[in-house]
Structure 1
C-alpha cells in the first residue's frame with residue numbers, strides 16, 4: 001500500500017494547481033500544458049467520484065480518500081516518465097489531505113498524510129475564488145469558498161511550500177503563471193551525473209538545493225523585534241513556595257513519565273584554545289621572557305591562562321610531563337601549552353569539549369560527559385534508570401564510548417542509577433549548499449559541489465528522532481561542580497513541573513476542541529489560556545467567525561509542541577535572548593533571537609535589544625507529544641526564514657554559506673513557548689579555557 005503513494009524520482013519540474021473547487025484549476029492546467037507543449041495530470045478524483053455518483057448517487061466519503069490518492073499518484077508517476085521538462089498536476093496529495101481535514105473527518109489517514117508531506121513539487125499555483133462558481137454533480141459547497149481558500153492558503157504556508165496566488169481572469173492568471181514558471185525553468189541548475197550521485201550519497205534532493213539557491217538570491221530578512229521579554233511580560237518568575245509546588249508536581253508525575261536528557265555535544269575544543277594556539281605559534285621562550293611577550297602583545301587571554309595555570313583541572317597531569325623540559329617562567333608556559341594542545345602531547349585541541357577534564361576533585365578529574373550523568377541521575381531518572389542522548393561528531397564516537405565505559409559505572413554506583421546512553425551524528429542530509437557570489441553552486445577543485453555543515457539547527461532532525469514525554473536539553477559545556485548539582489536539579493524540576501501543569505491544560509482543551517462541540521464560554525476560556533499562560537497572541541479576530549473557523553484557529557494554536565525555556569539575568573554574556581517578535585503575517589510570538597538576526601542599522605531595533613534584561617542559557621524542557629500520546633513531527637514547526645547567510649573563503653575564493661535556523665531559535669519558532677527566570681548558578685558555559693578558572697568551575 002505504502003509504495004503506491006510514493007513519487008517516482010525524476011529531474012523534471014513539477015507544478016501543482018491547488019485551491020478550492022471551481023476556481024479554474026483544470027482549465028489552467030490544460031492551458032499551461034499546451035503552452036509548454038507537455039502533459040498535465042488530470043484530477044483522478046473526478047473520474048473516480050463521477051463514476052461513484054453515476055452508480056450510487058453519492059458524493060465523496062472518507063473511505064474514498066485513500067483509493068483516490070493512490071490513483072492520483074499512479075497517474076502522476078505514469079506521466080512523469082513521458083515528459084522531459086515540466087509536468088502540470090491538476091492536484092496532489094496535499095489537496096486530498098486538505099479535503100480530508102476540512103470536509104470529512106477532521107483529520108487525515110496517517111499514510112496519506114505522510115506522503116502528502118513527503119512528495120515534493122517545485123511550485124504551487126494557488127487559484128483564488130474571484131471567479132464565478134460553476135455547479136456540477138460533484139461540487140457541493142458554494143457558500144464556504146472563502147473559508148476553504150484560507151484553509152488551502154494556510155496549508156501551503158504552514159508546510160513551507162513554494163507558491164503564488166493567481167487572481168483575475170483566465171488571461172491574467174495564465175500570464176502570471178507563465179512568468180513564474182519561466183523564472184523557475186531559468187533558475188534550474190544543470191546537474192551532471194556526478195552531481196546527482198553526490199546528492200544521492202548525501203541524501204539531499206535536487207529540490208532542496210534549488211530552494212537553498214533561491215534563499216541565497218532572496219536573502220534572509222532581519223527579524224522584527226516588538227519588544228524585549230521581561231519579567232511579567234514574557235518571562236515568568238516564581239516565588240520560593242511556587243517553585244516548591246512545581247517541583248512537587250514533577251516528583252508526583254515522574255514515575256509515570258518517560259524522561260530523556262538530550263545533550264548537543266559535537267562542539268570541538270579547538271575554539272576553546274584559539275588564543276593558546278596563537279601563543280605557541282608566536283612565542284619563542286629562548287628569545288624573550290614571558291613578561292616581555294605579554295607586554296609586547298598585550299595578550300590578556302594568555303596572561304590570564306598563565307597566571308591561573310595551577311588552577312586548571314589538568315595542571316598536575318601536564319606539569320609532570322614537562323617539569324624536566326622547562327626552567328624559566330616562559331619555558332614552563334610554552335611547554336605547558338604545547339603539551340596541552342599538540343598531537344604528540346595530550347592533543348586537547350582535537351578533543352570534543354565533552355571529553356576534556358573540566359573539574360578537579362580529590363578522587364580525580366571529571367569531564368562534562370561525567371557531570372551530565374550526575375545531573376541526569378537527579379532529574380532525568382525514572383524507576384532507577386536515566387536515559388541520555390548525545391549528539392556527537394562521528395570521528396569522536398569511539399572516544400565518547402570509552403569515556404562512558406570509564407565514568408559510567410562510577411556515577412552509576414554513586415547515584416544508584418542505571419544509564420541508557422545513545423548517540424547520533426549530524427546527518428549529511430542537513431548539510432547546506434555553498435554558493436559563489438553570483439549564487440551558483442560553489443565547486444571544489446575536483447569539480448564536486450561544496451556542502452557545509454548546517455550548524456546546530458541541523459540537530460532538530462536528531463531531536464525529532466527521539467521520543468519521550470519530557471526531554472531536557474542542555475549544552476555539553478554547561479555543567480556545574482558537585483556542590484551546585486542540587487540547585488541545578490531543582491531548577492530543572494521547576495521547569496518540568498511547569499511543563500506538566502500547562503501541558504495538562506493544553507491537552508484538556510485540545511481534547512475538547514476535537515469534539516467540535518464547544519460553547520462561547522469555552523472559547524473564551526481556551527483563548528485566555530493561550531494568551532495568558534502559553535503567550536500565544538491570536539492575530540485573527542475570532543468575533544463573527546463560524547464555530548468551525550474558531551475551532552480551526554484554536555486547534556492550530558494549541559496543538560503544538562511546548563518548550564519551557566530557562567532564562568538568566570543578562571550579565572554581558574554573548575548570545576541570544578528572549579524577545580517578542582512580529583512575524584511577516586503580523587503574528588507576535590516569543591522567540592529566542594541572536595544578535596546576528598537583528599538589523600544593527602535600525603536604531604529602534606537596537607534600542608529594543610539594549611533593553612533586554614535576560615539571556616538564553618540553552619536550558620530547555622520540552623513536551624513533544626499531543627494529548628493522544630502521538631509524537632509531533634518537529635520538522636513541521638521550523639521557521640526557515642530564521643537561518644543565517646555568512647561570507648566565507650575556500651582556497652582563496654569568496655563564497656556564501658547558509659546556516660540553518662538554530663535549534664532553539666528558528667528550528668523551534670512555531671512551538672508554544674514559556675520563558676522562566678532561572679538562577680545564575682545554572683549557567684556555566686566554557687567557551688574558552690579561561691572559563692575553567694572561574695569560581696563556578698573550581699572545586
Structure 2
C-alpha cells in the first residue's frame with residue numbers, strides 16, 4: 001500500500017538554516033521540496049558559504065579519487081570525520097597528493113608496458129631491417145606492417161611506378177604479419193607515403209616518447225624497459241597498498257563528511273528566505289513523524305513547525321510516494337517499480353503481484369527439478385547480497401546493488417516454492433524423469449499416474465500431459481484467474497474514480513465490469529448449451545449497463561474495445577499453454593533418453609542420459625524466459641492497464657538524509 005504522508009512546514013531564523021538541515025538530515029525521513037511563496041525569495045548562499053561549498057566539494061572529489069587509486073569504492077563510513085573544514089583539508093592534502101602521484105605513475109607504467117607488449121617485437125624486427133638508416137640526414141625511412149606476404153609484391157609495383165628505381169623495400173616475417181620498411185631520399189618521403197596510403201597502408205608510429213626516437217634506439221629502449229618497467233610497477237603497487245592500509249579509513253571518513261556537507265549546502269536552495277528568516281516545506285510518512293519531532297525538538301524555542309494533512313485530490317500530484325507493504329511482499333515492489341510509480345492516493349499493485357506472480361510461475365513451470373535450479377540461483381543471489389556485493393551482467397551493461405540483489409533472491413525463493421508445489425501436483429521433476437525411472441522394488445517409480453495403471457510412491461494429482469483428462473480443467477482454471485483479476489481491476493477503477501471525483505473513470509470501470517460479466521454469461525450459456533434464462537438476463541442487463549456507462553463516460557470507443565477486454569480474460573489461458581508446451585518438450589527429452597536405454601542396454605543408458613540431458617538443458621534455456629515473462633505480463637498488462645496503473649505517475653520519495661542512511 002501507499003504510505004500515508006503529511007506535509008511539514010518549518011520556519012525559523014536564517015542563522016539556523018544549516019543547523020535545521022543538519023537535524024533533518026540526521027532524521028533522514030523528510031522529502032524536501034522547493035518552497036517559493038510570493039512573499040519570500042529563494043535562499044541564496046553567501047559568498048563565504050559558496051566558498052565553503054566548493055571546498056567541501058573538492059574534499060569529496062579528492063577523497064573519492066584517492067580511494068579509486070587505492071582500488072576502493074567510496075562507501076559511507078559508520079561515522080563522519082569530526083573536525084572542521086580546515087582540519088579536513090589538512091588531513092586530506094598529503095594523502096591526496098601522494099595518491100595523485102602514485103596513480104599517475106601507475107597509469108604511465110601500465111601504458112608503457114602495454115606499448116612494449118604491442119610494439120616491442122615489431123620495433124626489434126624493423127630496427128634490424130633499417131640498420132640505422134633512419135638516422136641519416138639524407139634518407140627517409142617508412143616502417144609499416146602487412147597482413148599477408150603476398151601483398152608485398154603489390155607494394156613494390158606501386159612504389160616502382162611512383163619512384164622508379166629510387167627506393168629500397170625490405171620485409172621480414174613477424175608472427176602472423178610482415179614487418180616492412182621503405183627507404184627513399186628524404187625529399188621523396190611524401191611521395192612514398194602517398195603511394196602507401198593509396199594502397200590502404202599507413203606508416204607505423206610508436207606512441208609516447210618512443211615515437212620520437214629512431215627505430216634502433218626505440219627498440220633498444222623497449223627492450224630495456226621491458227625488463228625494468230614491471231619491477232617499477234610492482235614497487236608502485238606496493239606503495240599504493242601501503243597508502244590503502246594507512247589512509248583508507250581516513251579517506252572514507254572525509255568522503256562521508258564532505259558528501260553530507262555538500263548535500264546540506266545544496267539543499268539550502270530549496271528553502272525560502274527573507275531578510276532574517278527562512279521557511280522549509282517537506283513531506284513525511286505518518287509513521288516517521290516521531291523522528292522528525294525528535295529532531296526538531298533539539299531546536300526548540302528557536303523554530304516553529306507544523307504538520308498538515310494531505311489533500312489527495314488537489315495535492316496528490318505533488319506528494320512523493322513511498323510504499324509500505326508486508327515484509328514478505330516488499331521484494332515484489334521491484335516488479336513494478338521500474339515501470340511506474342503510482343500516484344499518491346491511488347492503488348499499489350504490490351500485494352496482487354506478490355500473491356499471484358509466483359503462483360502463476362509455479363503453475364507454468366510445475367517441475368521440481370527446474371524449481372531446484374531456480375532455488376540455486378536464489379541462494380547464490382542471496383549470498384551476494386549478504387556479502388554486500390553487486391551483481392554485474394556485462395553483456396547487458398547491468399549493475400545491481402546488494403539491496404536489489406537481495407530482493408531478487410527473495411522473489412526467486414517464492415517462485416521456487418510454488419514451482420515445487422505444482423511439481424508435486426503434476427508429478428514432474430526434469431520432465432517425466434521420476435515417472436520413468438524405475439528405482440523402487442518391483443519396478444516402481446517415484447511418481448506414478450493411477451489413471452494409467454502405474455505403481456510407485458507418489459500419485460500424480462493432475463497429469464497435464466494427459467490432455468483428455470486434464471486439459472479442459474486447467475484451461476478453465478487459467479481463465480478463472482483472468483476473470484478474477486480483470487474484473488477486480490475494473491472494480492479498482494470504479495473505486496478510484498469515486499475517491500478522486502473522476503466520474504468518467506468510474507463509469508468506464510462500471511461499464512467494462514458489466515460488459516465483461518455479460519460476455520462471460522453469454523460464453524457459458526453458449527458453450528454449455530444450457531439456454532438459461534438467468535444467464536440471458538445477465539447478458540442483457542450487463543450490455544445495457546455497459547452502453548449507458550459508455551455514454552456517461554463520454555467514451556464511445558469503449559464499444560469497440562469491449563471484445564478486447566474479453567480477449568484479455570482469455571489471454572490467461574497462456575498460463576496453461578506455455579506451461580504444457582515446456583512440459584511436452586521436457587517429456588520429449590526423457591522419451592529420447594529412456595528410449596535409447598531400452599534399445600541399446602548399458603551403453604544406450606549412458607548415451608540416453610547424455611542426449612536427454614542436452615535436450616533438457618536446451619529446453620530449459622529456451623523456455624525459461626517465457627516462463628518468467630508470461631505470468632508477469634498478465635499482471636503488467638491485463639491487470640495493470642485495466643485499473644489505470646499507467647494513467648498517472650507519482651513522484652518517488654527521496655528523503656533528505658546522510659549518505660550513511662537513516663540515523664536511529
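Where a number appears in this text, it was derived from the coordinates with a stated rule and is not lab data. The shown structure was predicted, so the numbers you read here are calculated from the model rather than taken from an experiment. Cβ atoms are built from the backbone, for glycine too; each structure is taken alone.
Miscellaneous remarks
- With Cα Rg over 2.2 N^0.38 Å derived as 1.41, matching label from 1, 2: 2
- Value 0.55, calculated as FRET efficiency 1/(1 + (r/R0)^6) of positions 386 and 426 (r between Cβ atoms, R0 = 25 Å, to 0.05), assigned to which of 1, 2: 1
- If you line up 1, 2 by relative contact order in percent (Cα under 8 Å, 6 or more apart), the top spot, with the largest value, goes to 2.
- Once distance in nm of label points 7 Å out along Cα→Cβ at positions 226 and 242 is evaluated on every structure in 1, 2, the highest one turns out to be 2.
- helix-only ellipticity at 222 nm (-39500 (n - 2.57) for each DSSP H run of 4 or more, over all residues; to 500) derived as -12000 - corresponding label from 1, 2: 1
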